[in-house]
Structure 1
Amino acid sequence: MMHMEGYTCLIDTSSPNRDPYTNVSLEEAILLSVKRGILPSPLLRVWVNPPVVVLGRFSNASRDVNLQGAREYGIPITRRISGGGTVFHDLGNLNVSIYRKSHGFTSVSTIMNEGLSLLSSLISELGFSSTVKNDNDIVVGGYKVSGSASYSDRNGWLFHGTVLVSSDIDLMRKLIVFPADPSMGGRIDPVKYNPGNLSWVDSRITVKHIIGTVKRYCRDNYDLESIILSIAYKLAECKYTDDRWLFNGTVIRCKNL
């Protein structure tokens, strides 16, 4: 049984057709709306992004991304507010986000435990046996099929996790710079740099199938309101497409949100 009791679900069916900058800025816009009480807490968003490289909050673009390759393949780059490493999104990668209102800071371990528990139960529900490695990687059949990250402040937090279903791993490897030593001097399990798709283990698994599985366990579904999308569009324009944020992680404060 999936651990989804109490979540309101946002099955973001428009995300595949939305630009990736707005999809990533929606992470911040939704969390802001949850903290303000505009959206319910806790909220679970399931979404898919068109091809894009997404830097972690503290990632180094010139170190982690093949910038020339991204230009050649026409793949945009953006940066998210949550930590973790640089990732590649495409339509074969399912994104799962949790947003909660809080009163005071929540520990990273509490956030990650909730998010990893949900993702692990989802993967189990699909018929896979999984293990957690490196604190935030979920491994199936020797492949890293899921990575995750978090963000928190005094009033709320978000967990973001990915599920590789049928992603273009070859293109991912051309765009993301993997370390020469995948064990990082023995500090991590090298599986972190061995991504793979669930469909490699079971060819019947699709993104649509997983979304349908999530829907069966949702308490109820919630649609994005125009006010939240308006916030996301403003964030995308003033921050998530700004080179200062993209390449340097410079803090940019958008007005009138």
Structure 2
Amino acid sequence: MRILSIFLLLAAISFTACEKDTDENKTQTLEIAFKAEYNEQPLQMYQDQVITETGLTAIQFKRLEFFLSNIKLKSASTTHELTDVAYVDLTSKTTLEGATEGIVMTYEDVPVGDYTSIEMGFGLPDAVNETTPGDYSSDSPLAVNGNYWASWSSYILSKIEGGATKSDSTSVAFLYHSGVNGMLNTKEFAHSIEVSADGVTRLTFIIKAEDLFFKAGSEIDILTNNSTHSGAAGSDGYNLAKLSLDNLANATEISHH
């Protein structure tokens, strides 16, 4: 009887260990959503947003696109890379429904567990930026010729375009394209993230579009600096383009809802 009891105890321990090992190796799907808002309302492309900035009465966004790189979930003990590159394109979000939904990127086989932050780069590392679309398979965001400047030997890291209405009722168009090396802005968002074994987990990021131009300390004057295609490092065009990309990174926050 004593031998049987010992056998049953060992079997129970073995089963528990196997069950724990199975739990630790479980994976699940993680969704990452991006959406833009203006003053906490869904941002519809091609729709006027009333503003009270000096010399302006309204602003309208027509394009909002950018590369992300090296997206990672992190905790004190582990790092899990979701992807080395992604492309966020909100330009088609012209309806209220579309703007509310935003875009969703799906990552499968994410280890179940608790994470304390998510890290991502706005833009591309220089080594990646020095490659060309022909270096990638057709399913990669880096394979899209429309996102590459052959003349600059660089990808277009971000595109922010639109127009604004001036106080005298005339309008001014704006276009801010960032590119060339040295512009990557890596951000780590501290957030309690549970990838649950019970179902799909979703993280939502909000781009506060008003902070792209009007946040104190990092303003961009649309009236006097309304366009840049980057340029050589240190030039006015380069600095303005980098500021537009930095503002985009800093205008992005993780939703706590």
Structure 3
Amino acid sequence: MQNNFVRVFVQDIGRKTLGIINNLGAASIFFSLAFVRIFRPKQVREIIQQIYYIGAKSSTIVGLVGLFTGMVLGLQLYYTLTKFGSEGVLGSVVALSLIRELGPVLTAIMITARAGSAMTAEIGILRISEQIDALYTMRIDSLRFLISPRIAAAIISFPLLTALFDLIGILGGYITGVVLLGVNKGAYFYRIHSYVEFVDIKVGFVKALVFSVLVSTICCYQGYFTHLRKDSYGSKSVSISTTSAVVLSCIMILVADYIVTSFFV
């Protein structure tokens, strides 16, 4: 009895491991095929439309989250640094925290919640309503038409929105630290200028590019193959795929954040 339990347990682990490996391989091939098609002609209009949807329409929520993140950082770090008599370095600590870590991560999570979920749902509905099959019937490349513009737009939008988040977050730290708590204005900006280096900015943008590839690939992949799900079908499969896309994207953002950070520490 115990041997059977162990065998079933090991088989279950092996089955799930193989499933994860298969999905990783399929998603990698999916991204490669879609990325190559970005450089096909007549893609500019579709890419601009997706930049507007993924980037421009996400700027408000990204800016709002960035402002309050900077304000909270300024408030918390001020009282922490005051204990060590180091409140003068508030500007550098806020800026480095945003540029290296919080900016890319929170921006990616916000875009995933707003645009990534919508991408999965939209592509999933196109799949279950057989509109993607109709594109294939009309000899239209569905990857080039649906997926490539979204991946290209994500690669362009994520770094720009990350920069917006960082700038507004630093402004939020200024509002809390200088305006509300009385930190010297010159010291705040001088510390930012002195301690923030190009490598810090580079780390933030590298993370933003990595997150853009992960989020766009996961969300599009989940929607494109929603009809192959074994746990549901029809409209329910779209909702489950959307949930899976958001959860997986958030997990992979944090995993990739650790991996990228380990290369630059």
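The numbers here are math on the coordinates, done by the rules we state, and not lab data. This one's a predicted model, so the numbers in the text were calculated from it and none came from an experiment. Cβ atoms are built from the backbone, for glycine too; each structure is taken alone.
Some points to look at:
- Parent structure of the calculated result 44, 21, 15, given that semi-axes √(5λ) of the Cα gyration tensor in Å is the read-out and 1, 2, 3 the choices: 2
- Read-out mean count of other Cβ atoms within 10 Å over residues 61-68, computed value 14.2, structure in 1, 2, 3: 1
- Largest in relative contact order in percent (Cα under 8 Å, 6 or more apart) among the labelled structures 1, 2, 3 is structure 3.
- Origin of the derived value 5.0 (distance in nm of label points 7 Å out along Cα→Cβ at positions 53 and 197; candidates 1, 2, 3): 2
- Looking at distance in nm of label points 7 Å out along Cα→Cβ at positions 69 and 157 for structures 1, 2, 3, the greatest value goes to 1.
- When distance in nm of label points 7 Å out along Cα→Cβ at positions 165 and 205 is calculated for each of 1, 2, 3, the greatest value falls to 2.
- Here helix-only ellipticity at 222 nm (-39500 (n - 2.57) for each DSSP H run of 4 or more, over all residues; to 500) was derived from just one of the structures 1, 2, 3, and that gives -6000; the source is 2.
- Between structures 1, 2, 3, the calculation of distance in nm of label points 7 Å out along Cα→Cβ at positions 29 and 101 yields its largest number for 3.
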